[in-house]
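Please find the structures below.
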Structure 1
Amino acid sequence: MIRAVKSKAFERVFSLYNHYYLLRRRFRSFTLSGSLDPKMMDGNGGGEMLPMAPDQPVVYFMNHSSWWDGLLLYHAAKQTSRGDHYVMMEERQLRQYAFFRKLGAYSINKDSASGVRTSLQYTSELLAAGKRVWIFPQGEILHQEARPIQFRPGIGLVLRRFPQAIAVPVTLCHGMVQHDLPEISMQAGPPVVQDWKALRSEEIAQQLGQVLEQQLDEHRAELIRLGQGSLPDGWPLIRGVRSTSEKYDQARKRVNR
């Protein structure tokens, strides 16, 4: 298993490179609806919704439909969350892109039972330290229209090992509608709080898979209804760049003037 070795100096440089060079050159917009730091019910019984503490252990579970997903969630977390975020990544990919370790990525080897156990133990250690962990429970990159969404039992094993954690569903929709550059819409749903110990890992995986599928279907349906690539309440995570058609229209107006 490959552990994360976060580097603040590397993150400072990479976050700028990721924002201004990688994402802005390839996407017209990237927005977040909802919050990666959702409010939680007051544990003292007052019924009041309070901001989540920075050290609240959280497991984010997200659909995995493109190579960009890790860079997108990294940017969203850096821009909007107070927590310390880590990402579980397939070991073969992490060996290929080892620099992700400096950003908080650690590995899991699904082909090794001992490797899986070691990764789960490391995940529990991160959560116990108040870290936030991102998981792609589908276990591989699949088309965003693939249905049903089926999770592997790993997320259930994680939550059973650390039942104090809350689970937050996050969906990503990629699309090209009005412009020649793709638009990315991310949506963070309401946190899921359960007595994880009372459920088998397969039951947890099935339940959370259904939660994510419903959220993704509703997310997609709203974008289709609006005929655009972002939701109206979306927070802009990158400064919008002009598409080719917009540049052409602006140039034509100048010529006409």
Structure 2
Amino acid sequence: MANEPFFQIEGTHYVPTAAARGPWNPNSLHGRVIAGLLGAEIERLHGSAEFMPARLTVDMYRLPDLSPVEVVVRPVREGKRIKVIDAEFISGGVSAGRATCQLLKRTENPAGNVWKPPSWEVPKPADIEPPTDGRSGMGGMWATRRIEGAFGTVGRKRIWMSEVRELVAGRPLTPFVRVAVAADFASPFANSGDGGLEFINSDVTVYLHRQPRTEWVGFEVVNHGASDGVAIGECFLYDEDGPIGSAACAALAQRRMGG
């Protein structure tokens, strides 16, 4: 990947680059890089081929600036069938977010059939034309292939997304990190409407029954609700072979700076 990564490594810290800026404040980080880095550090230190990262929950309770970041990882439980790992996102010496990841021992599915929703039948990313304006997701933060619906509209929304840069310089994206850094997109995708995006998410939770086998992750909005300035949003997640899990978030009503 030739594009600038979101973070550079300096000693024990991760230094954000300009690519990591978020949409709400030009001097703050994007939520997706917070979730992505927390998930990446948990996987790097405690992941293994025998365990599936089945759930990642990230709380984002402070909008961090572009200060160097330290991620502190703490095991809660490391059993034979289940691991629970916590991680804290510390920006400029101040705690800005935290994550809990549950990793489950891989085994065989039991016999029998269980109901599940039908998988989507959509064009592959290679069969969809890139955006005609030359831009792709916030000026190139990611690559996208729109399937149905768009920001600024009310109705069904489905899209393919692929990362175009490393999260951390020199560390190739793993399948889990691809999902972790993309999952925050569930909030703007589910919570935007004909008035644009006026909700900022305070968390994101990803559930996975398998990891993506390709570089493209598909999002399909399946839920949105809002009362008294508090919203929830949910998307089903896919890769090119079918469903892989879901991403959900809570959000607060908020306007961008200068809005």
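Laboratory data are not the source of any read-out in this text; all were calculated from the coordinates shown. Just so you know, these numbers come straight off a predicted model, no measurement behind them. Cβ atoms are built from the backbone, for glycine too; each structure is taken alone.
Listing for the model above:
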read-out	value
Origin of the value -3500, where helix-only ellipticity at 222 nm (-39500 (n - 2.57) for each DSSP H run of 4 or more, over all residues; to 500) was derived from one of 1, 2	2
With Rg/Rh (Cα atoms, Kirkwood Rh) derived as 0.99, matching label from 1, 2	1
Identity of the structure behind 0.30 (criterion: FRET efficiency 1/(1 + (r/R0)^6) of positions 129 and 249 (r between Cβ atoms, R0 = 25 Å, to 0.05), calculated), options 1, 2	2
When mean count of other Cβ atoms within 10 Å over residues 81-88 is computed for each of 1, 2, the largest belongs to	1
When percent of Cα pairs over 25 Å apart, for residues 49-168 alone is computed for each of 1, 2, the largest belongs to	2
Test item: distance in nm of label points 7 Å out along Cα→Cβ at positions 25 and 193 calculated as 4.5, pick one of 1, 2	1
Structure responsible for 19, with relative contact order in percent (Cα under 8 Å, 6 or more apart) calculated and labels 1, 2 on offer	2
